Structure formats: C-alpha cells, structure tokens
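Multiple structures are listed underneath, in structure tokens.
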Structure P
Amino acid sequence: MSRLTRRSFGALIGATSASLATPGLLRAQNAGRLVIIGGGFGGASAARFARINYPEVEVTLVEPWPSFITCPYGNLILGGKRTLPQITHSYDGLRARGVDVVQDRAADIDYTAKTVTLESGSVLDYDKLIVSPGIGLRWDAIEGYDESAAQIFPHAWMGGDGSQISTLRQQLEDMPQGGVVGISIPGNPFRCPPGPYERISMIAHYLKEANPTAKIMAFDAKEGFSKQGLFEDAWGELYGDMIEWIPASGDGQIVRVDVENKLFISEFGEEHRVDVGNVIPPQYAASIVRDTGLADESGWVPVDARTFAAASVSDVHVIGDANIAAPLPKSGYVANSTSKVAVAAALAEVTGRDAPADPVYFNTCYSHGGDDYGFSVVGVYRTTDEGFVETPDSGGISPRGPLSELADNRRLEAGYADAWYESITRDMFS
C-alpha cells in the first residue's frame, strides 16, 4: 500500500471543496510543518518538545527503526546489569502526542524545494527541518574492518536492532577461560567520549566473576581520555591487573585487523591475538548529511552556536552527534538539551514567537565503573560570536580517593545515573 505524501495530500485538499474539509484538516493545512530526521536522543526529544510547546505545528519524525535502543546503558548489558528490552524504547508515546512517526529512512533532501525523499519513494514537504541522524562509521579507516568484519569483531556502537551489542555479549560468554578481550578505541571526535572506558569497566565487571583470569587490552588512538583518573581508580580498586590501557605513544593505535586469525595490528606493526575483538572505528556524521552537502570536509556539520542552524543552507537545524559543537561533547544529554533550543529557534519564524537570545547548554555525564560504583562530570557552556565556550569554574567532576572513603559517594552516583537514564528517556518518549 503506497503512502500518501505530504505533497499529494496538499494537492488533494486543495482540490476538495472547503465545505467538505474538517476544521482539523484546515488547521493542519495552515500550520507550519516541522520534519525531524532521526529518532534518537536529539530527534525524539525535539519531536516531543515541539508537540508540547507548539501544538499548532505539524510534526513528523522520520526514523528507520521501529524502536530505539540506546547506546547509553548498552555497556551495562555487557556487564550483566541490564537486558536489551530494558534499553529499548517505543515511539508509541510520541504517536499518542500527535507526532507522525514515519518508519522509513531519509534518502535525499532538496534544500531548495524543501522536501525530504524517503527510501520508500514518499516525499515530505517541510517549512523547517531538524536533522539528527547520528553518526556513520568510517569503514575505510582501519584496514580489514568493514561491515562483514563487524560480524566477527563487533563495534556495538550504534543501537540499530541490538544485534551488535548482543553479539559482543555472547562472545564474552563464550570466551575461553584466561582469554583476551581486545578493544580498539578511536581518536577524537567520536560519540560518547567516556563510553569506551565504561565499556572496559563493565566487561571487567562481568569477567571478574565469570572468567577471572581473562585480560582486557584497550588499544587507544589517543594519549588520554575523559574522566581518566576516575576510571583508572576504579580499575585498580575493582579489577586488579585485568585491564591494560595502551595509549597511542605506547603503540595503542590499531591500523589493521585480521578477523580470520583474530589479530589486531598496531601502527608499529605489532600483532596482538585476541579471543574477542571490539573495534570502535573512527566516525563522522551519518550519510544523509554528508551526501546532501551539509557536512564540511571534516565529515561533521558546522552550525550556528545560538540556533544550531546549518551553516550552508537555510531552514535546517542539525543537532546531536552529527554537528560540530566542540567543546560540547557528543553525548545523549547534550543532544536532548540542545534539541529544545533548536526547536525554539527553528519555529520562531513559523509561530511568531521569540527565539532563544542567549542560550546556556548543560552536560551531565555519568559512568559506571562497577557494581554500585558511579561517577560523573558536569559542564556548562555558553555561546560567543566564535562559537561554543565552556563557562569557567561552572562544572565539576566526582572526587577522587580510596573506595574505603568514597563508597557511599560512588553508590549514590550509580543511583543518580540510573535516575538520569529513566528521566531522560521519559523526556524523549512519554
């Protein structure tokens, strides 16, 4: 059954006698049209916020997957602390609010005609477009690593249908006693800066009970990482010598993989055999923004710091991981909070309301180091004519110290992390 497009629907209404049209249809015809590409932390948050605060605007969300599996808390599946259904979220709540959720993939955008063409062939007209498609993986960045190789060395860095994280979990369960887990970590920028290190922690949490003689070798293309001291404290206190983190200068950059022989090959030519391989490749913005000219040579999309408007075209705002917004991290919290600024800025012209004049952006990032062991970092960011800047002395990070002195703090922060996850997913999908 073919889907009636926005354009054909408008033509049909125009050809129909006004006396036959219902008031609801007339309102929909005269209201502004907001189309949102991508139903993750940025897109779902934008859709819900728009429906609540701009009920006169028609909101359409385009998302290829029938439900959303969060990357945050995916690491806890590896640690045995969550299951896949517990991090899978339905779009039914958004539908109940009046969002038209279209399960399809955006294939092309015509910025002049203001249309989005879907893989099914349907065409959506928009007055304002918010693009939040997430990341793409640079399959050519590591020799030997492509989509077929990811079935053996899973990346587990995109929710999708959940098969990647499930495969990695099963491989950990099947690993021989005393086996080696190899993790390849990319250089900046990439989605969720603390994510690989929480993953190391959660894998170690599982192995500590199930395979205590196993070893984790974390090969890093960088010299340091987010919340490094806190993670290293957790590793030393909870897992002994199970974890070896190898920076770029210590031959930590993996440049080639051999999935048949289960080898990681480093920049200096060293071969490392692993029993389980997790390759998190370098990233850029999803293909829809790269293929339609929104992204620059970096592979990410430049945006206006006050509105998230795309630098290269009008009436388009890019939020979430796909944009260039440093020093704001590519995190779920940032995608959620900045989505609301982008919606307000995008719909100001449509609705006649004021756009945010001087927005302030926040990020709170929790990480799990082990069971009842959490810590966090908070950042506050403002805008200048040059872009985003972190407000000095406005954020904070969890204290460091021996677990004997900070056990209550670590336990409380683990609970705060769980509460954050429940709160932000409600704010996206309810």
Structure Q
Amino acid sequence: MEKQTTDSKSGTILIKQVTIADPGSDYNNRTTDIFISNGIISEIGTITQSADTIIDGKNCIATPGLFDLRSRHGEPGQEQNEDVESIINTAAIGGFTGIATLPDTHPTVQSRAQIEFLLRKAENKIVSVYPLGATTLDCGGKELSEIYDMFQGGAIGFSNGDYPYNSGALQRALLYSKNFKGLIFSHAEDKNLSNDGYVNESNNTASLGLKHFAAHAEYTAVAREIEIARYTNSRLHFSHISAVQSVDLIRKAKSEGLKISCDVSILHLILTDNALETFDANLKLMPPLRGEEDRKSLINGINDGTIDCIVSDHNPQSPEHKVVEFNYSPFGAITLQLVFSLYNQFLSNYISLDTFVKTTSQNPRTILNLPLSKIEEKTKANLSVFDTHQEWEFNSITNQSLSSNSHLMGTKLKGKCVFIINNHLSTNLKS
C-alpha cells in the first residue's frame, strides 16, 4: 500500500470552474471559481489572479468537508487493524474532514486520559478527530462509566459501539448526560432475540445454514429506547439502523417532537442479504444486511428526513481474524474511503446530491453541536472536491486503511476525492 495523502500548509489555492454542492450556501449549484488564501475562502466568482496551487474543477463538485459520525480505529490495543494516523489518511482520501470514532476498542476508551491521548494524537491534522467515550464500563451495558469526566476531557458523545444497553443503564445515561447536554448513541439490539446471530432472517438466508439475527431484535429495542427517551426527555441517537420497522418507529417519534436522531450505513443503502450467497465474510456486518423492502425504506427515510445521516460504519479487521469461515469472522468492513464513490455510482439516482451533502456534512455536525462548514466568502476553508467522472480501482495500492476487509477489493469505482482543505492544511490528489 502506498500512502497517497500529503498534507501541506494551504497558502493560496484557486479551484477553477467547479460546481458548488452546498445546500446551505447562496452559491449552491453554481459553477464558478473559488479562491482560498491562508485557509480562508476569500473570493468566489470569476478569478483571474494566480495562486500557489491551481485545481482544475472540470467534472468536479465542491462540497463542505464531509463528516463521518461512525468510524472505528483500533487504537489503543489493536493498532494493527487501524491506528489514528491511518484512519486520518483513509478519511482524507475519502473526502472527510471530520470523523467521530467509536470507543469499543480493546481496551475500551472509557477514561478522560484515553480521550485526551486520542485528541493529542490527532491534533493539528487535516482531518479533525472527535472521539466518543464508552457509555458503560467495558461497553458492558450495565454500569455507567465516568461520562462527565470524559466530556470535560473532550469526548464529543458517548456510545457502546456495537454493544447494547440494558434499559436501566440507558435511562441513567440519558438523565445524567442532560446535565451537560451530552449525546448518547445507541446500538439497538435485544440480545435475547438476536441470540448471537449474524445474518438476517429471510427467504434469502434460509438455505445458508447461518445463525439468524432477525429484524425484530433491532426494532423492538428501538421501540423500548424511544419510550425511555420520551420518559427522560433526553436526546438519543440511534446508530446504523437497518429495518423498515425501525424507520417507521423513528419517523413517528420525530413527528411527536421527541429528541431522536439516527443514521444508516452506506452499505445498507446499497446491498441486501441476497449478497450473502457468496459467503463472503467481508459482508458480515453489524447489524446484518436486510431485505430489499428494508433497503428501500432506508432510502425513503433518508429522502424524507427521518434518517439524519449516512455513515461509513468503517470497521477494519486484520486478515488473520477476518479471513476465516463466515461463522468465526468478526463483524465489519472498511468503507471510510469509499462513501462518496458508492453514493456516486449506486445511489445518485435515488438520493439527490443536496440530500447526500446534508446527511454527510451538515446533519452530523448539527447533531454534535459543531460549527457547520459552508462554501461562502470570508469563511474558514473546510471543503472537499470530488471528480464525479474519474474511474479508479480499489485495491491494495489505493486502499489507505491498514486492513483490507472489503468485498470491493479489486473493483472499479466511479467518483473520487481529488482535493480537501481543513485546519489550514490541504491535500491535492488531482491527477
């Protein structure tokens, strides 16, 4: 693998004749020039002056820097899967200028010292990293961790990663976090119903001989946790929902004014459990891929605003653990580098570009109470440029992750990030 990102002080940058894709900007859908000086967008319009770096914007769109609400590295403890440096490289080449990282590492990120360690490692980088702290000790779902102490140390929110809460722990976490406006993330799963399964229960999977994780194990947990959020009058974010019933429940809860938000992974918008007939362990995901009705409902949920964010759900796993029989393989796939390419190639006919930008840039930052990035004059330059026509192959050379667990290895994709700028640093990938 070759490291493809080279960050440099931005200086002056001219992006020529690029189409701006920022629904929060007056320049949205306009093809124009963007001039950046010392990390600030100084002018948008027809620009004749030269610059230190000139980007040809032909066939390109400029978006506010993308933000991933759910990605995972292995630091501390499993740095061979992904470390802070490699996830920053992976995010940057995928067009992300900000990521929120999960705490269910080994050891679990559950102390102020660990949060501060991760923040120091990611300090002054082109991608801003916001670690989530573990809501409960060792992500066990029962006893609360030192939530407020981690919040003071810089934790952006609290999650159990891929592990659920018991009802009492969730209620205590929601009540406690209200005192400082903290945000609790939930992986909705009733373990008594999922029974350690790993594929959807459907006609497509009936003949595979694999243990089932039926959809009702998710949506019954969603229903229960919505009622706990109602009782506590607290904010609650559902991570990587996958079932049509979950979408319906969250839609209803939002219509009633509850402080509920949610996200969906990019792969669940594209694939169904029909893909599992190959027994490719790289498609063993948490939650499992569902049916076509679920997939369509997830897309509809994105389009009507029920689902707030599209996430990568990036989950790197080393080959010695992942390349085994499906039953024994851990959950997860690497996706952080691929989100825009997958949208551009498979979803752009179903989800508008404006909606994609809202769900991958604006909404994640709004949920985390972070400043929005906008493509407007006199604002800090935090943007990504994508060539929507460029074809490229995802392989061992172009992959930036330390892991390679993806069913898309060796696949040609269309649409690629060619430039990002954030924190006065820029990366030019335009060939």
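Read-outs throughout are calculated quantities, based only on the coordinates presented, and are distinct from any laboratory measurement. All values reported here derive from a predicted model rather than from experimental measurement. Cβ atoms are built from the backbone, for glycine too; each structure is taken alone.
Quick check on the output: 54, 29, 18 is Cα extents along the principal axes in Å, for residues 325-388 alone, derived from one of P, Q. Which one produced it? If you can, show how the numbers build up before the last one.
On the way: P: 50, 25, 14; Q: 54, 29, 18.
For Cα extents along the principal axes in Å, for residues 325-388 alone, the value 54, 29, 18 is produced by structure Q.
Out of P, Q, which structure matches 1.02 when Rg/Rh (Cα atoms, Kirkwood Rh), for residues 165-276 alone is calculated?
Numbers: P: 0.94; Q: 1.02.
Corresponding structure: Q.
I have 2.3 for distance in nm of label points 7 Å out along Cα→Cβ at positions 93 and 205, calculated from one of the structures P, Q. Which structure is it? Clearly, the read-out refers to P. From P, Q, which structure was mean count of other Cβ atoms within 10 Å over residues 269-276 = 15.8 calculated on? The correct label is P.
For the read-out FRET efficiency 1/(1 + (r/R0)^6) of positions 61 and 189 (r between Cβ atoms, R0 = 25 Å, to 0.05), a value of 0.45 was computed from one structure; give its label from P, Q.
On the way: P: 0.45; Q: 0.10.
Going label by label, the one that fits is P.
Quick check: -0.41, -0.65, -0.80, -0.96 is what I get for log10 I(q)/I(0) by the Debye sum over Cα atoms at q = 0.08, 0.10, 0.11, 0.12 Å⁻¹, calculated from one of P, Q. Which structure matches? Derived from Q, not from the others.
Tell me which of P, Q gives 21 when you compute relative contact order in percent (Cα under 8 Å, 6 or more apart). Let's see the in-between values first.
Values: P: 17; Q: 21.
For relative contact order in percent (Cα under 8 Å, 6 or more apart), the value 21 is produced by structure Q.
For Rg/Rh (Cα atoms, Kirkwood Rh), for residues 133-220 alone, the highest value in the series P, Q is held by structure Q.
Consider the structures P, Q: one of them gives -9500 for helix-only ellipticity at 222 nm (-39500 (n - 2.57) for each DSSP H run of 4 or more, over all residues; to 500) as calculated from the coordinates. Say which.
The correct label is P.
Quick check: 164 is what I get for volume of the Cα convex hull per residue in Å³, for residues 213-316 alone, calculated from one of P, Q. Which structure matches? The read-out was computed on structure P. Looking at mean count of other Cβ atoms within 10 Å over residues 309-316 over structures P, Q, structure Q comes out largest.
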